[in-house]
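There are structures below to look over.
Only the coordinates and a few stated rules stand behind these numbers; no lab work does. From a predicted model like this one, the values you see are computed outputs, not experimental measurements. Cβ atoms are built from the backbone, for glycine too; each structure is taken alone.
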Structure 1
Amino acid sequence: MYAAALQSLKGCGSRRLQALLDVCRSPRRAWEAVWDEDLRRRTGIPAKIFSQLRQERNVFDWDRFQHQLDFYGVRPLALWDDDYPAWLPFTAQPPLVLFCQGTMGRDSSSLAIVGSRKASPYGLNAAESLAAELAAQGFTIISGGARGIDTRAHRGALKGKGRTVVVAANGLDRTYPRENKALFRQVVDNGGAVISEYAFGVEPLSRNFPARNRIIAGMAAATIVVEAALRSGSLITADLALDEGRDVFAMPGSVFSETSRGTNHLLQLGAIPLTCVDDVIREFRRRGWQGPETVAEAAAPGLSPAEQAVIDVIPFDRAAPVSELLEKTGLAVADLLPILLALQMKKAAEELPGGYIRCAAAFSVL
C-alpha cells in the first residue's frame, strides 16, 4: 500500500518512485524516511518537485485513499506481486504500481490490438473480427479503450468469450471516453480488467498517452496495428514494442486510404503482414511458442532443451539481468522471454523487481 500511496503523490511517477526505492530499499522506508536535502540529493529529484512531494506526503489522507479504492473497486498491484502482468517487468520502464479494476492475471498469452480513433468501416470490422477470433483461441486482448479500433478490439474479445484488458491514460475515478463506461463495466464483469498507472484525480491529458502506450506494448507478446494514419499514436505503440524486442503485425490497407498509410508504412519497414488469425498463430509456432498452449505445457514437469540451456547460464549465487542472459545465450529478446516465462511457470526460475531473474534452486538455499 505504501508504494501505491507514493505513486499517488502528484509528480511521483515510476521513475521518481524507483529513485526513492533505490535509496530507501522499500516503499515503507521511503514513506517514513526523513525527506531532507540529503534524501533529495541522493534520489536526484529536482528540488521544486521534491518539495511538492514532501508536502503532499505530509498531508496525505490514508482514510480518503482507502475509501476511494473501495468506492471505485480498485486494487493496487505492485511489480513484485504474483499477478503483475508477465511481460511487463521485461521492459525498460515498467510501472512499479498499477491500479486495477477487475481481475488481473499474468496474461502471458496476450496480444495488443491498436489503431486509429477515426478508423474506416473496414478497419473497425477487421479489428472486432480479429479480436474475437484471437480471444476464442485463448489470447488476452490488450488495448487502450479509445474510440475506434481500441473499442472494437475490446468488443471483439468479449464477443469471442475471451479476456480483455483496458489500459487507461487517466485515474480510475474517471472514464475516458465517457461513452465507453458501459463497455468498461462489461469488460470487468466478464473477467477482464481496466488498469492505469495513474492515481485518482488524473485527467486523460495528451501527455499521458505515450506513457499509456508503453504499458500496452509492454504487456503484450506482440502488437497488432489494424489501421493507422502516418501520425497515429498507434505507430508510437508499435515503435515501443519493437524497442522491447516484441513482434509487430500490421494489416494491409488501401493505398488510397489515409487511415492505412501508417500500417502500410510499417509493412514497408518490415512489420509482419497480417491478413488472418493464422498469421499470428504461425509466427508463434515458428518461434517454438504456441501462445495459450504454453501455459498448459509449462505445467508439465521437466525442462525442454531450450529451457535447460537458459537455466544453465543463470548464476547460482545471484540474480541476473535479462541483458546478461541475452548475451550469454545469444538469443533474441523475442525468443528468450517466452522461455523465461515458461521457467517461471515451472517454478525453475523466479522473476525479481527490475527484470532480474534468479534460479529457483539458488533461492531455495539462500
Structure 2
Amino acid sequence: MRIICFILIFFSLTGCKKDKNSSPEISNKMILVYIAANNNLQNEAINSIKKMQAGLTKTNGGTLLVFAKTSSQNSYLLKIKHSTANRIVSDTLKTYKNENSSDPVFFQRVIADSRALYPANSYGLILWSHATSWAPPANKRISTESFGSDDENEMDIRDLNKALPDDLEYLMFDACSMASMEVCFELKEKAKYILASPAEVLSTSFPYDQITNHLFEGRDGLNMVAQKFISFYRSMEGLHSSATISLIDTKLMDSIAHESNLLLSQKIPKIPFNKAKIQHLDFENGSGVPAYDFLSYLKNNYEPTEYDRLKKQIEKAVIFKGNTEGFLGIPIREFCGLSIYLPEANDPYKSYYSNLGWGTKAGWNKLFP
C-alpha cells in the first residue's frame, strides 16, 4: 500500500495548464504510450516512465504522452519531459477517475483526449501491459489474444481492433506474444508497422532510456528500437537473456494470407502434428496457449517447393527479427519473426478462431478437425 501511495504522489506533483481558447499547434508526430498497470506490473510501469524521461532528449518536433494507470484509484495523462531524476517529473495534462483501462470505450477516450491536446501529422501508439495468447481468463470463458490487464479485466483483440484509430504510423506492443499472425492480420488496417514480440516480454521491459528518441524517427527509428531491444537482452546473463522481437510491415499481411490459403487448398497436414521438431515460441508455463514459429511449422509439414511462395512473403513482411540464444533456458533454434497457433483434436477454440480474420482469409480454419 505504501508503494501505491508513493506512486500517486509522483503523478500529482506537477501539472500543465493550456489556454482553452487557443488552438493547439500541430506537431510533426505524437506518440502515446498507453500503460495499463493496475496489476502486478506497477513498479515496472513507473520504471519505464522514468527511463522515458531520461531517454527523451530529441523529438524531431514531436510530443511524447503517457497514459498511466497503476492502481485502483486515479489514472493520469502525462506529457513526458527530459529528466534524469529518479522520480516522475513530467507534466500532468489530465486526471481520470478509477476507469477500467481495458474498456475499449475508455481506451478510445484517452486516444481522443491525447489527439485533441496534441494533434500531429503522424501518430504512434505503444501498448504497455500484460497480454495473453489464447489463454482462458479466470472465469474459464474462452478468450482470444487480448491486451491489457486492469484488475483481471482484459480487452479482446477484436475489441482492440475496433477501438484503434485507422491512421497509425506504427503500433508497438510492450506486452507478451503479440507478434503472431493472428494479431498482425487482425490489426493490419490500423498501422503501417507493428513492433512486437512473438514470445513473452520480461517485466524488465524495453530499454526506454536507450530507445525513446528513435520512436520519432520513422521506420528506420523502429528498426533501431528493435536492434537496441535485442542487444539489451543479449547483454544480460542467465535467464534474464530472454527475448524475441519483430518489426512487421502490415501491408504484406494479405499476401501472406493469400499464399497460406493456396497452400492449404492443395495440402492439409493431418492432426496431430508432430510438434516435437517445431520451434515453440511460448516459454513460460501458464502464459497462454502454445505458439509456434511459422516457418518452423511449414518446414516440418511441407516440402520446400510447396511453401516457397509463402516463405518469401513472410520474409518480406518481417523487416527486422532478433532473438536471444534461448528463452528462460530453452534454446531458440529457429525464428522467422512470426508465431502461429496450431489446432488440436477437440480444440476448444475452434469456433472462435474460425471467425478471426486470419482463420477465414488464410484458410487456417481448415486445419481444425
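-9000 is what came out when helix-only ellipticity at 222 nm (-39500 (n - 2.57) for each DSSP H run of 4 or more, over all residues; to 500) was calculated for one structure; which of 1, 2 is it? Structure of origin is 2. Computing distance in nm of label points 7 Å out along Cα→Cβ at positions 59 and 83 gives 1.5 for which of 1, 2? Computed on structure 2. Using FRET efficiency 1/(1 + (r/R0)^6) of positions 51 and 259 (r between Cβ atoms, R0 = 41 Å, to 0.05) for the comparison, can you identify which of 1, 2 gives the largest number? The structure with the largest value is 2. Of structures 1, 2, which gives 4.1 when distance in nm of label points 7 Å out along Cα→Cβ at positions 35 and 315 is computed from the coordinates? The correct label is 2.
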